[in-house]
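Following are the structures in question.
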Structure I
Amino acid sequence: MAQPYVLLSAAVSLDGFLDDTGPERLLLSGPEDFDRVDEVRAGSDAILVGAGTLRTDNPRLLVYSEERRAARVRAGRPEYPLKVAVSASGDLDPDALFWHTGGAKALYTTDKGAERLSGLLPADVDVVALGPDAEWRAVLAHLGDVKGVGRLMVEGGGQVHTQLLQQGLADELQLVLAPLVVGQPDAPRMFGPGAYPPGRMRLLETRPVGDVVLMRYAPTAPGIGRSASAADRRWLETACELAAQCPPSRTAFSVGAVIVAADGTELARGHSREGGDPVVHAEEAALAKLDPADPRLATATVYSSLEPCARRASRPAPCARLILDAGVRRVVTSWREPDTFVAAADGTGLLTSEGVDVVVLPEYEERAKAPNAHLLSPDEGR
């Protein structure tokens with residue numbers, strides 16, 4: 001599944017509101033930030049909103065700059081990003097501006113929602129019925145695998161932002177803080193109550209844009225069980241970057257590993273042949289930096305660019321066994337170990353047989369293979 005990079009975008013007041021309760025839309029951003037948003041839209045493959053935003057704001061969701069639209073066309077992309085709406089009920093106005101402006105459009109809904117809208121929307125709107133429920137993972141999977149969306153900008157509303165963040169599906173939050181206070185308890189907020197991934201987000205950027213402040217954050221908390229979170233992808237990407245730093249070898253793979261606590265705190269990292277040790281493995285190097293009694297290991301996740309080994313000749317204990325002995329119960333990797341050095345390697349089988357949740361994200365396999373291309377046959381390198 002090629003899940004898109006999900007970017008949540010919104011402007012809020014100093015007290016955290018998206019709007020006030022008046023009949024007109026409260027303009028939180030200024031001209032400079034509207035232009036910035038237009039630029040972000042132009043760099044996206046698709047822009048998504050929920051049914052509530054369609055009903056209350058009647059947005060067009062266009063790229064307004066002719067120059068940016070022309071640049072998209074020159075790059076071989078459609079003039080406008082795909083416009084995406086999500087509505088479980090299908091209770092939408094067929095005359096809304098969303099359906100009649102811009103380029104391609106798609107609606108994700110339930111079977112009942114699709115039946116309700118049958119024949120009402122313009123013929124060029126792709127209505128995707130997802131069954132009895134409009135689950136976010138199904139929406140993102142279809143956007144990535146079928147629509148080819150690599151970068152998805154989400155512009156609301158609050159319920160959509162809340163659900164994507166709570167489910168660990170947001171890769172980035174772009175939050176603009178406006179210099180005003182709403183003070184109305186019934187006004188809509190960006191995030192509602194409920195359970196969110198734990199820990200602190202990572203600050204990517206902060207800068208003034210006119211009289212507002214842009215803040216960009218990335219979630220860091222690993223997923224739970226076998227469900228991958230957006231943060232899982234970022235940490236696995238880090239492991240792949242570490243693999244590229246390994247001293248080259250003709251007799252061993254180059255692998256990177258990161259150990260992350262449940263709250264998103266990085267505990268340790270390592271890579272193959274680290275510190276001049278010609279036989280040390282990535283997971284082994286990372287675990288050696290931690291106190292075996294560290295209580296955070298029980299709920300931590302190990303990210304490894306290559307499946308942890310189940311057998312090895314250089315040391316008594318393979319990495320899968322080291323992970324089990326450390327008490328770790330979740331591993332995220334991108335690439336199953338080929339038979340290059342060990343036949344029928346199956347670290348995943350060893351881990352899962354003892355209750356570890358193993359998540360494989362094959363979209364990172366090519367990055368994991370890159371520093372090992374000289375070790376792979378043509379078939380394995382593909």
Structure II
Amino acid sequence: MQKIFYPQLRIRNKSCLPIVQGGMGVGVSASRLAGNVARLGAVGAISSVDLRRHHPDLMEKTVRSRDKDLINQINNVALDREIKRAKELSQGNGMVAVNIMRAVSEYAGYVRQSCESGADAVVVGAGLPLDLPELTAEFPDVALIPILSDARGIALVLKKWMRKNRLPDAIVIENPQFAAGHLGAAKLEEVNAPHFAFEIVLEATLELLKEMGIESEKIPLIAAGGVNHPDQVRKLFSLGASAVQLGTAFAVTEEGDAHVNFKNVLAQAVPEQIVTFMSVAGLPARAVRTPFLDKYLKKEAKLQEVAKPRKCTVGFDCLHQCGLRDGIAKAGQFCIDQQLAFALEGDVKRGLFFRGSEKLPFGSEIRPVRDLVEYLLEGVRLSIGQQEETQTA
């Protein structure tokens with residue numbers, strides 16, 4: 001008989017379980033999911049994009065509007081509500097983070113609103129957040145966590161931030177070969193590149209920290225993408241990771257903020273249904289080949305041939321660069337906000353359902369957040385906000 005002890009994840013003087021819930025938009029990870037993950041002592045994450053869709057009163061004010069400023073204002077109201085609700089649900093345990101895509105047009109506004117509303121951390125992916133230290137200078141207690149995929153990107157962020165006297169409070173290392181949604185590779189053909197392997201990136205990053213003289217800072221490295229078994233968790237810890245991040249597995253939990261149809265689509269998807277394609281954001285993305293995506297991919301080449309600039313379909317220019325709006329032929333040619341909103345609402349025919357490539361911990365079952373965290377930390381039983389080790393054979 002032996003006890004299994006898992007390291008505590010320490011971020012900005014907060015101690016958490018070494019489990020991080022990935023941010024998933026539009027509205028898939030909002031206050032209910034993030035708050036309940038944090039309540040168990042882990043790190044929950046709210047996705048900042050278009051949260052008005054969880055608030056009927058806010059949607060009523062904007063559903064027919066094409067006033068960009070009004071929609072952005074309303075979305076900040078929704079973000080504020082969601083952060084405060086998640087913090088309430090957490091009961092002071094764990095951490096409540098906000099996940100923000102660098103590629104969204106209101107990136108800076110979302111960062112500031114997150115800090116003002118009391119988020120414990122800001123997590124930024126889909127681009128290099130080189131300006132994040134300046135944007136959060138007035139909020140020194142908010143943890144800053146970039147999402148990166150290789151040692152080169154990590155080195156660039158570290159060097160830029162060090163000139164501003166700031167270091168990341170943690171770094172999420174996301175492997176594009178397995179992750180869901182927008183992926184940290186520039187081109188489709190690079191998604192499976194061997195240099196993204198956890199073994200390579202973790203080793204290179206630890207060596208980089210040593211070379212830069214910041215090894216003593218103990219920047220936690222969080223491995224993300226394809227994690228679905230406690231054996232993987234233990235292996236990643238042995239390679240130098242301080243925690244693991246999961247998205248799809250949390251999206252299909254009982255507490256996930258999306259419609260049950262959304263959860264069933266992800267949970268019941270088989271490998272041959274999961275495809276990688278170019279998003280309108282100009283990044284590779286991974287999703288389930290549901291009716292919308294199947295129809296789109298069959299005519300993608302033709303749509304790209306006739307791509308030309310046009311007005312934003314939903315009126316608030318959610319992305320800084322949009323393939324459909326800006327007529328970028330190499331990028332996707334559909335309204336991502338609209339399709340993700342359909343998915344959130346459970347519209348299987350019209351929705352875009354982002355999903356990771358690997359099987360889920362509980363297969364097609366929809367289980368509580370607690371079950372998932374306890375399973376990943378095999379041998380650990382959770383009470384609210386605390387960790388109790390039990391003996392395992």
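Given 15.6 as the derived value for mean count of other Cβ atoms within 10 Å over residues 125-132, which of the supplied structures I, II does it correspond to?
So the calculation was done on I.
Out of I, II, choose the structure whose coordinates give FRET efficiency 1/(1 + (r/R0)^6) of positions 101 and 301 (r between Cβ atoms, R0 = 25 Å, to 0.05) equal to 0.40 when calculated.
II
Given that FRET efficiency 1/(1 + (r/R0)^6) of positions 205 and 357 (r between Cβ atoms, R0 = 35 Å, to 0.05), derived from a single structure, equals 0.95, which label among I, II identifies that structure?
II
Tell me which of I, II gives 1.00 when you compute FRET efficiency 1/(1 + (r/R0)^6) of positions 29 and 373 (r between Cβ atoms, R0 = 41 Å, to 0.05).
II
Comparing I, II, where is relative contact order in percent (Cα under 8 Å, 6 or more apart) highest?
Across I, II, relative contact order in percent (Cα under 8 Å, 6 or more apart) peaks for II.
Figure out for me which of the structures I, II the number -10000 belongs to, where helix-only ellipticity at 222 nm (-39500 (n - 2.57) for each DSSP H run of 4 or more, over all residues; to 500) was derived from the coordinates.
The value was obtained from structure II.
Among the shown structures I, II, from which was the value 3.8 of distance in nm of label points 7 Å out along Cα→Cβ at positions 85 and 333 calculated?
II
So if we calculate percent of Cα pairs over 33 Å apart for every structure here (I, II), which label has the highest result?
Sorting by percent of Cα pairs over 33 Å apart in descending order puts I first.
Coordinate-derived values only; no laboratory data. Since this is a predicted model, take the numbers as computed values, not measurements. Cβ atoms are built from the backbone, for glycine too; each structure is taken alone.
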